[in-house]
1. Give the label, chosen from P, Q, of the structure having the highest value of distance in nm of label points 7 Å out along Cα→Cβ at positions 112 and 304.
2. Can you tell which of P, Q yields 16.0 when mean count of other Cβ atoms within 10 Å over residues 64-71 is derived from it?
3. Suppose Cα extents along the principal axes in Å works out to 62, 51, 41; of P, Q, which structure was it derived from?
4. One of P, Q was used to calculate helix-only ellipticity at 222 nm (-39500 (n - 2.57) for each DSSP H run of 4 or more, over all residues; to 500), giving -7500; which?
5. Out of P, Q, choose the structure whose coordinates give FRET efficiency 1/(1 + (r/R0)^6) of positions 144 and 296 (r between Cβ atoms, R0 = 25 Å, to 0.05) equal to 1.00 when calculated.
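Read the figures in this text as sums done on the coordinates, not as results from a lab. Bear in mind that the values here come from a model prediction, so they are computed numbers and not experimental data. Cβ atoms are built from the backbone, for glycine too; each structure is taken alone.
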Structure P
Amino acid sequence: MYFASDNTSPAHPKVLDALAKANEGYMPSYGADPIMDEVRDRIRDRFEAPEAAVYLVATGSTANALSLATFTDPWTAIFCHRISHVEEDECGAPEFYTGGAKLTLVDGAHGRMDPDALRHAIRFTGRGGVHNVQRGMVTLTNVTEAGTVYTVAQVEEIARTAREFGLPVHMDGARFANAIVATNATPAEMTWRAGVDVLSFGGTKNGLMGVEAVVIFDPDKAWEFELRRKRGGHLFSKHRYLSAQMLAYLEDDLWLQMARDANHAGQLLSDELMYLDGAALVHPADANMAFPSLPRALHRKAKAAGAQYNIWPGDQSLDGPDDEPVSARLVCSWCTTEDDVDAVLSTFKG
């Protein structure tokens, strides 16, 4: 009954096997290991981008912050959704690594930026010349923090808006695999063909122990990223342990299979939650997350029975009238089974 986050799930056994195999003998350090050569080739092949620069880091916050820093100046604005991860969950890392670039928040329903709101925000920025922060870049999240997914057409529209003002585009793909599975898009269609310049390609939330890739579709930015990664303290000496995880992730499209399993569990959970009295979905359930609004009494039952999930937003209280609605977030991972879904549903029913 663990639905607090896909971060709480274990690593896939194939990933652990790959780590054990990589642990044999000696290999060059700092990304010169032969496993990384395979990783680079696999990612370029999957993304149909033979010139893409590919780097590995240990966390999603690092992938996002270094990507943004590589494409922006300290005096510019980074346009992001109001509830994006870079805004709410990275403790100022984007501002820190960019040297002070400002996050400019853009509204939009269910975690997706509205193109007109984005256009207005970009136009408003830099209106006072040297006295104002300048226009920098756009970052969008797929899957969003609301559990929704941008389609390829929606990514293209955001990118077109950015291009009207000559701005590059970053995609936070901590749950990129879930978005690909949900939309049946190819990695190329969802990224560079749609106008994305740099991708944080997530793995930790989808069955890896701890590794993310940064895929830079403009190879001219590669050297700057390398310098920023080193200067920021995120170039791993024993890099082979990052490489081994990512190669196992890509082998036989394990990354897509794990995302399919997570999305299937998420869809099942969302559907079944709606059979509970007083239930409603706060956001559409596009991938592996459900955001139900339920009577407070049902939450108390589930929590008392040991169900692990988060009240969302977290400032809501479980003290109060039984029938008052309280919203929550439940997240499915690659190893969430139908039995797990049935078990958590039973706690709400009492």
Structure Q
Amino acid sequence: MSTDVDVLVIGAGQAGLSAGYHLRKVGLMPARDFLIVDHAPGPGGAWQFRWPSLTLTTVNHVSDLPGMAFAETLTAGSDQVRASVAVPRYYATYENRFDLQVQRPTTVRVVCDPGGGRFRVETDGLELSTRGLINATGTWDRPFIPHYRGADTFAGRQLHTKDYRTADEFAGQHVVVVGGGISAIQLLDEISKVTSTTWVTRTEPRFRDGPFDPDAGRRAVAMVEDRVRRGLPPGSVVSVTGLPVTPAVQAARERGVLQRRPMFDSIEPDGVRWADGTFAHADVILWCTGFRSALDHLAPLRLRGPGGGITMSGRLATQVADDPRIHLLGYGPSASTIGANRAGRAAVRELLAALQT
């Protein structure tokens, strides 16, 4: 394996594998012309770390990678298979079929630009040099928990969506679930079947009773794309699509679980308190408050503007405006699985064009 490549892809989730496929399609060879590195122990991206109860019937959607359908790796009765098993199996088959030769586990520590037209990339195992960079590290490694007064005094357990395994571990405890996204709804539904819960969100949840058609999807992505093109921190694509009213959500409504309360003001040793003095006991606070882009290893490149965002350009807003040799997949409008597929193709075309100039 060469340590000097034309293109380095960091991350082998949906976006990274899509980029690898398109690099192969234009004739570049893995481990010679380009290299994909991934910090995880095996294929599957963030899917391999999802909670056990997330099956193919409860997952929101698994998008096909380019050139190979997810259904090819499924068998009869697969609906109840854990997503953390089915998706990694699909990704592993995909990597082998297209000979992507992902190097793992390899953690990128830092990326620097010493000049001379090449980036220096330091990993936990070796030092690499590359002309172009496709960063596809996603968000799973950057769970976000907002700060609230008194959080450090809480005597119970605090955990993030990333840490969740099973509802049974909370039996007999009162759980405060914080967050208004799809994951929050799914976990609230599960936990409420075994113990008492309080649901808290910063803003009023917006449920989508009708279908989410392609036009609505394009409008949602366009809103996020506009932000990153202006150098603003990206908003979540999911946050503007609304929450689907699935049979499970409807059943939770009927059980009275979706009685949302506004965000509390502070945390106390045995619960949470609102600004009006109202108090709710809590043994557990589950923060379903999302993730942030995992870009700390790019800090020496000084890509962020004063407001914390990165100004993006290119056809699908994956190209760093100040340095066309860098593409960020999974940042902004390409954060969705469908967006990552489209962005992989565009990023490869634009990056190779930039490297030829």
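1. With respect to distance in nm of label points 7 Å out along Cα→Cβ at positions 112 and 304, the highest-scoring structure among P, Q is P.
2. Q
3. Source structure: Q.
4. Value -7500 for helix-only ellipticity at 222 nm (-39500 (n - 2.57) for each DSSP H run of 4 or more, over all residues; to 500) corresponds to Q out of P, Q.
5. Among P, Q, the structure yielding 1.00 for FRET efficiency 1/(1 + (r/R0)^6) of positions 144 and 296 (r between Cβ atoms, R0 = 25 Å, to 0.05) is Q.
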